[in-house]
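Listed after this line are the structures, all set down as structure tokens.
Where a number appears in this text, it was derived from the coordinates with a stated rule and is not lab data. Here the structure is a predicted model, which is why all the values come from computation and not from measurement. Cβ atoms are built from the backbone, for glycine too; each structure is taken alone.
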Structure P
Amino acid sequence: MRAQSSALTRGLALAAGLALALTACSSGGGGGGGTGTTASAGLTSCSTQGKANTCNSAATRTGGTFTYVLEKNIQQWNVQDTNGNTFENAEALEVVLPSVYVPQPDFTVALDTDLVTSATQTSAGPQTIVYKINPKASWNDGTPITADDFVYYWRTNDGRDCPPPPASDSTQTKGCLPQSTAGYDRIKSVTGSDHGKTVTMVMSKPYADWKSLFGAGYPLYPAHVAEKVSGAKAGDAAHMTATQMTEGWQYFQKNPPTKYATAGPYRMTQWADNDHATYQPDPKWWGRKAPLQRLIFKVISDATQEPIALRNNEVQGIYPQPEVDLVNQVKAIPHVTYTIGDGLTWEHFDLNLHDPVIGKYLALRQAMFTAISVKDIMAKTVAQFDPSVKQLYNHNFVPGQTGYQDVVSASGQGSGDLAKAEKYLTDAKFTGVGTALKTPDGKTVGPFDCRYTTGNQIRQSECQILQSDLAQLGIKITIKPIGAADLGTVLAGHQYDIIVFAWVASPFPVSGAQQLWTTGAGGNYGGYSNKQVDSLISTAIGETDQTKADDLLNQADRIMVNAAYVLPLYQKPTFLAVQTRFADMRNNATNVGPPYNVGAWGLRK
């Protein structure tokens, strides 16, 4: 699960050509619907369900340059770190770093056989997983990929061996700060055999989402690099000290992958801060050779400039947050394939429970969320280009996933029911309801800030609607944008009262729940804590029956709804647009995004 901020609508438009050519590709098995006009020119239509993983497929030829837009600058490069857990960081790194399993457009996961030829559960008591690393797999400095890389990954993410720095350590000079310890905190041992090419993982407790480990959007980093920079013994990640692991962790935070060995179809040859990353095919890659001669990820944080760049052929593909004007712009540009789909991305308002007033008064939080009209928010934003968008009533599942249930509407949250919201406050002895709200002990409530990433018109509108809704309760809201690249810092530093952004989820809802809702978890930025929720999620993590695990998450969700900590808004539409002369780029509306298969991107034959 990673935060997505993006800029103004993550805009789009593509290069000049001859006649208008648009193709609609639905998100297939993910349950989304495509819109658009299917033109001739031999384009692939993916409007049929079940084609999400093959949309825009075609034979490709060698050569050409493809430029893809990143909507935020990358300020730190460790995507496993809480502060580096951004969508754009993941996109840039998955080009050059390997994962065991990779989320697919239809929300399944596929084994990356370039890295491992098999991953098999060989025992249920204790749960044991055996990975067979591809004999050819190696980092591009010639160092083989071995069990040592898995051991390093485990020990830096388990929350014990490289413990997170204390809250008093504002510079975080000691310890690792993983975005989630889910699963890694249940590993008893990771050992290697067969010259390190066989990895045996034994769990201390069962873990249903074991396929999420060592990848699924959070790739492996080279252990031998961490060992070298920290002075640890080569090939001995099992005995690295916490200080040595911290040094390795921080090295990957500070340095782009131009500085160390990688393993992917491309290698990053240049990183120009706040401008672009350049990739070229890696001659050391043992898998399928990348067709493109060059790949560029261009940073454009001002989305108003994206249509211009695309029309001028400065970029050839974008993955924007759509809005009505943006969609219409794409329809006016020749030779473009585009997709509108529904994926695992969902929009939400979060309250900061670290705030002494918001955190103290449950009735205040319940009133705030009840006064907000999500239907009004949707009507004035995303429904203008996607009339099928529906209000989201769950924190762990989106429509199209088997576990999805409505656990929110019965509470009235998101309904815009002003009378019910006022009753919460009057029953709790608040005064000044509707004029200037005061706590039961006479203190003024607010003003609170509503934060969103700068340039994002939809989220600015969402804050404005919230401002209007809460004014009816006598709560003053100040709208305060933040830099698109600063979202992780603002979240981790609790520098907000109310914030609106989106989670881009993986296909592993149980792991996601542990990351977001359990006490002290890496993604639990607002400070929510409930022992019963912790217990239900912990039980779900070890439940191998998916139906039972889903039920446990929904039980936990009902408790969270009552706490009024996060208000789900809607399943966020996704929008991918590329020039039709390129093939094998497709919408992957999970936490890995379209670059999940970047090694296949190329010019059509």
Structure Q
Amino acid sequence: MCAQEAKPLLTLDSEAVRSLKDGINFKKGQEDKCYIIYKKEDKVLKACKNQCKHQGGLFIPDIEECIVKCTKHTWKLDVSTMRYVNPPDSFVQDELEIEMLNDGGLQLLELSPPDPWLADPRVAVELQQGEVTVTYLTHACMELQLGKRSIVFDPWLKGPAFARGWWLLHEPPADSFDRLCRADFIYVSHMHSDHLSYPTLKALSKRRPDVPIYVGDTSRPVFWYLEQSQVKLTNINVVPFGIWQNVDEHLRFMILMDGVHPEMDTCVIVDYKGHMIVNTVDCTRPNGGRLPHNVDLMMGDFAGGASGFPMTFHGEKYTEEWKAEFIRNERKKLLIYKCGLVKSLQPKIYCPIAGYFVEAHPSDGYIKDTNVKNTAGELNGHINKNSPNIRTWTPRPGAVLDLALALKDPDPRLGGSITNPPDGTKIYKDSWDFDSCLDELNSATSCEIFRHPSWIQFYYKWAGFKDYNLVVRVIEADDDFKPALGGYDYMVDFLDLSFPPERPVRNHAYVEIRNRIGVMRHVVLNGLLWDDLYIGFQNRISRQPDVYHHRFWNHFQTQLPVTRPDWTQFLLQTPGPEIPAPSEKGESYCVLA
């Protein structure tokens, strides 16, 4: 690799190189960025950024040789191999190139390919009032009017997300669905159901099935569930990353992948007459950390709380005090990270999106009380304090930002460029259609396949996860996470994909999961990813030892087959009902003994 093909990040002179100790060295480079250098027997062997690939935390030394530990989630990296050792079988750290200089010094270099948005650059043309407007609808759903074109991002306007776990915090404007139906095209960032909302898309397909929808070419197809969902959308376009998609002579857009979850998360750049709008959505490291600077408008997530950990976990250490402290620290770290990202990119305007959800169902009151999230105002307050030159917008449903006025408006509050909802507009939802959602989920409970205990073996063999020394006990539970009437209680040994009646005598990791029966069976029946269970707070988990099994969760959350289990074939090859439908006094089905 030639030096001109890479970006120098850190330069050490010969004396600084000689002073490196054997083992792990932490060094600061340009803009106070931190790096890790590994040296052994007078040879500099490895180097990387001091940034955890999981969620961007900083590393500190650990008690073990060659190991550093992330301050965010205590993930551990072996810098001698650049592989993460806790959790095992997870990421490989991105290495930096080491170039030894003639004078005995060295440089750390990062591959620096051309930034794709610089292809065919355009000079910004002055915008007229009303030419570019941005309307907040709800959560991550934004409508962009760009000249004569209309784009809608991530439409979640109806129903819940993650089974029954997430509900809209804001009341969408009354005309939101009409706006969606008349859009020139829709961008869907990824397959999580707060962005890819099948209740919303089902209604859309009845009014306008041919609306153009654009998604990135992720390894896990965004619309993998489309065929079995019975949603009839006919104009889905999968586009390659980092290439301008020209809509007309003035408008184009580009989709980029996430550096941490490239199989799933994406972000988007929209360019209208040389004015750029960037939406990083849920990306942890959008485009691996490389994004355009000084864009006119930047949007991104802010809230946190999009995980079952630690609210759904039980164990000796998971006291209410520990959970509260952990959540408080996590949200603070997230604010600092998001604020730092915005500060580094210096957009003219920043708007937090993709965090306006609530655990509204009464049975999830504990989660709602425990899962305290950042607010958009808190993040904007941090940005205002640390980067007063960046103006911020905390949106309300139906509020409209006029980009031309905003770029000319000297008011740091953007007051003259925002049209707020009319007085009296309902901002927050106070009622949700719980019954129809739960009826749909619970309809899976009485499905014929679940009268045959052999569905368990059939399902997990379809899932295809094995050769991992983990035993999982699954208990189908009611809303209070007590064994459900007519539910199953079983074990899966993922070392050999067997189903033992009790725990093996060998040393093994053990996880016990209580899943709400309606959601569990809905997931099983349709071959859905386990995000509905885990991110939707539909289970309670305990584990021995108390470690995160990345391979297991990554498989069931992102790697399941893209075609649902063939339950028709299962019933054809299975004898008549083995277990009668449970009576009102029936007991749980236990297949442990």
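For which of P, Q does distance in nm of label points 7 Å out along Cα→Cβ at positions 163 and 187, calculated from the coordinates, equal 3.2?
It was calculated from structure Q.
Taking FRET efficiency 1/(1 + (r/R0)^6) of positions 195 and 291 (r between Cβ atoms, R0 = 25 Å, to 0.05) from the coordinates of each of P, Q, which one would give 0.85?
Considering all the candidates, the number was obtained from Q.
Mean count of other Cβ atoms within 10 Å over residues 299-306 was computed and gave 22.9; which structure, P, Q, did it come from?
For mean count of other Cβ atoms within 10 Å over residues 299-306, the value 22.9 is produced by structure Q.
Which structure, out of P, Q, was mean count of other Cβ atoms within 10 Å over residues 131-138 derived from, given a value of 18.1?
P
The value 11 for percent of Cα pairs over 47 Å apart was derived from one model only; which of P, Q is it?
So the calculation was done on P.
Assuming 25 is relative contact order in percent (Cα under 8 Å, 6 or more apart) as calculated from a single structure, say which of P, Q it is.
P
Given that FRET efficiency 1/(1 + (r/R0)^6) of positions 147 and 395 (r between Cβ atoms, R0 = 30 Å, to 0.05), derived from a single structure, equals 0.85, which label among P, Q identifies that structure?
Working through the options, I get structure Q.
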